[in-house]
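A.B. asks: What follows is a group of structures, each given as structure tokens.
We did not get these values from a lab; they are worked out from the coordinates using the rules stated. Nothing here was measured: the structure is a model prediction, and the numbers come from that model. Cβ atoms are built from the backbone, for glycine too; each structure is taken alone.
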Structure I
Amino acid sequence: MSVLTVGLSHRSAPVALLERSVLADDGVEKLLADLLDADHVDEALVLSTCNRVEVYAEVRKFHGGVQEVTERLAARTGVGIDELTEHLYVHYEDRAVQHMFSVASGLDSMVVGEQQILGQLRTALQVAREQEAVARTVSKLAEHALRVGKRVHTETGIDAAGRSLVSVGLDLAAQNLGPLDGVSAVLVGAGAMSSLAGKTLRRRGATRITVVNRSQQRGQRLAAELGGEAIPVSAVESAIRDADLLIACTGAVGIVVSADVLSAAMTGRGERQLFVLDLALPRDVDPEARTVPGVTVVDLEALRAVLHEAELARDVEAARRIVTEEVGHYLARQRSEQVAPTVVALRARAQQVVDAELARLRTRLGSVDGRDWREVEAAVARVVDKLLHAPTVRIKELAGASPGDSYADVVRELFALDPAATDAVTRADVAVEDEEPS
């Protein structure tokens, strides 16, 4: 069994394709069910965010696993398999582990160092557990990745390595409009990103903020926090007509602000410019808005180059070193665990031999004082323990430094161990882990 990662993200696919790949509300659960029906997939976890859709799976065969995961991704996203394949990346075994740890650390995010991905990975693991889609392998991998991400944020300054989307976008707005003191802004959406944008605007001196949201109650709540005004979606055109800056981030599927609305809002403004910052994926603002005179549109794809330049090399490099170190620890532990059932089976086999020889000896000796017999049993047990101690410790050490299966095979061959015995130990380990509270 091996871990496989198949996915696409902002690093491999254009925003337009990512928009089409967004999974519906129950899309993750359905994709997990599809994956578990595959012949080569035994466990699966789906990480779906605005910037990535990834499947982490335990598979029996590499090529079969890649094909099945890709086909099910294409079917669930509705993207043609040829088009999807062109932008997919595939990681296997060690590389798959490294990729998940990098993702959890924020190293693979559009905004390098952002912490939101940790919560998204935690949610993905919870959903996979609820759907009984993960067991020992993928669950342990995800748990370790979460610890790695937390360690990176604790021990490095990577949180500052990538400026927030809002800060970068507002820097570009200031370049276009001039200082943001006194600007009039419209926020389309009332979620966390819109709240952050509004608060940042206030700190930068915006004098008027209007919140447009489908839920009037949520819009009013955010407007009250910002000292602004809340209006219904139907009034967005009139609000834009008086604005210098439009920030959109609703999380809706489909266009929220059309090019026609923007064109009508720009009528009669003369030379007054409008800067549009679309932070949503899928886009909230019609791509055709770029053709409207006087309108400048910046979306997530346009922010990529700027965000890349915002990386702080020292903290990013420190984070990468932690990831590399943790990958080594994880793989060493996994390899050691691979040989552990064989070591247990070897000790069990040794105990069988000891028991049989002691029984034969007792038959030959006849009546032996109980105290003397206990001394004989203890002496034989010590001999066996001392003979097996160094080899078993060394086997685990060697397995941790290289693939453990080869050492396990050698031990099984040398001591003529029954393969069924090691399989039984593995099954017992899994059963014990399943009974432990999470």
Structure II
Amino acid sequence: MALAQSALGTGAAYVALLLVALDRFDSPWAIGLVLLADVVPSMFLGPLFGAAADRWSRRACAVVADVLRAGAFAGLVLVDGFGLTVALALIAGLGTGLFKPATLAALPSLVAKERIPAATSLYGALEDLGFIGGPAIAAAALLVGGPETILGVNAVTYAISACILAPLPFGRRPTRSDETVKRPSLLREARDGLVATAGIRGLRVLLVATGGALLAGAIFNVGQPLLARVVLDAGDAGFAVLVTCYGLGFIAGSLAGAKGGQLHALKRRYLLGAFLMSVGFAATGVAPTIAAAVVTSLAAGFGNGLLLVYERLLILGVVPDAIGGRVFGIRDAITAWAFATGFLVGPLLLDLLGTRTMITAAGVGGIVVWLVATVGLRALWIRRDWDPALTGGPGADVGTRGSAGEHGPNLVRG
């Protein structure tokens, strides 16, 4: 409930925030700076956010994150001036950067072990439901009010989320093997998380492959509006249809992860998602009509959903609970760098290659990433092999943890 209503508010506020930014700073740079403000905190502080989620109560981290975002969007209603707008957008980005690793790492404590895949699947689907439904809500709300009203309502949704999460019995501080030893600094714990992440078999390949796939996706995002509106001559309505179809495919892909499975099955479906997503990009680049692009967008969105839900399930399956927040924080940092790089490189490639060639090249790049990931993971997480340090024993499912115990309505999701 908390995620569903705040996700809808986030999707609506995305539209309103861009309108407010353009009004306060009449330049295309306004959009770019506001979009970057949402990802910059995770780019530079992702490992620290994850370390905070492993050091303190994950529920408390999620509540603090919602309070930060509620205050930031309330401030956006009250202030005037582009500088303050970007500053408050950065504060909202801080909240988002803390919320995701805290809640994703806390999911296993919220539900029974056999329901972890379903909870993770629903988490991703609800996020994307906000990206689809939120802009539609914003369009209706703008008929009777201004964008500042939507920003204010979004602040309320974050406050409601904080109130819902605060009393829930989940996300306690992870236990340590020796509570009598003084804890190192937060920065040291973030560094330890990086070292531990690099030392878990297959996790390096998984995180880098997802980052590469999402870099291709960010480049795809840059060219998609021009493909729909100019190349395929479908106008704004055609672009909206492609966005909606991509989102519906994403939701279907996310929900496909509800049954979970053992690690070898999760790996196979993760790779399938990476392949479908990339082939969908390439096919969209050569689509002759808007109808064909609708089909390829559905396929790419479905692959994007599969990629993310099975990446999260693999992380939950192989990472000890004590460092779960840090791994998700590192993962968010990689994702943020991938999107920021794609948004900066995309326009340059658009000028050099043209719309169709750039989108097709993004798909080909994604296929290369899929091939590298397939080779890199071929000897890991296979049916006949298991490692108690990672999976908890033979036949362990995704719910088993190693120790004592995943932007606005862009097409591609991170």
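A.B. asks: Identify which of structures I, II gives the largest calculated value of FRET efficiency 1/(1 + (r/R0)^6) of positions 278 and 374 (r between Cβ atoms, R0 = 35 Å, to 0.05).
C.D. replies: Values: I: 0.00; II: 1.00.
Checked I, II; max of FRET efficiency 1/(1 + (r/R0)^6) of positions 278 and 374 (r between Cβ atoms, R0 = 35 Å, to 0.05) sits with II.
A.B. asks: Given 2.8 as the derived value for distance in nm of label points 7 Å out along Cα→Cβ at positions 30 and 214, which of the supplied structures I, II does it correspond to? Before the final figure, lay out the partial values.
C.D. replies: Details: I: 1.8; II: 2.8.
Comparing all candidates, it corresponds to II.
A.B. asks: Can you say which of I, II returns -0.22, -0.31, -0.51, -0.93 when log10 I(q)/I(0) by the Debye sum over Cα atoms at q = 0.06, 0.07, 0.09, 0.12 Å⁻¹ is computed?
C.D. replies: Details: I: -0.38, -0.49, -0.70, -1.04; II: -0.22, -0.31, -0.51, -0.93.
Matching structure: II.
A.B. asks: With helix-only ellipticity at 222 nm (-39500 (n - 2.57) for each DSSP H run of 4 or more, over all residues; to 500) derived from the coordinates and found to be -26500, which of I, II does the value describe?
C.D. replies: On the way: I: -19500; II: -26500.
It was calculated from structure II.
A.B. asks: As an exercise: mean count of other Cβ atoms within 10 Å over residues 166-173, calculated from one structure in I, II, equals 20.6. Which structure is it? If you can, show how the numbers build up before the last one.
C.D. replies: On the way: I: 20.6; II: 14.0.
Traced to structure I.
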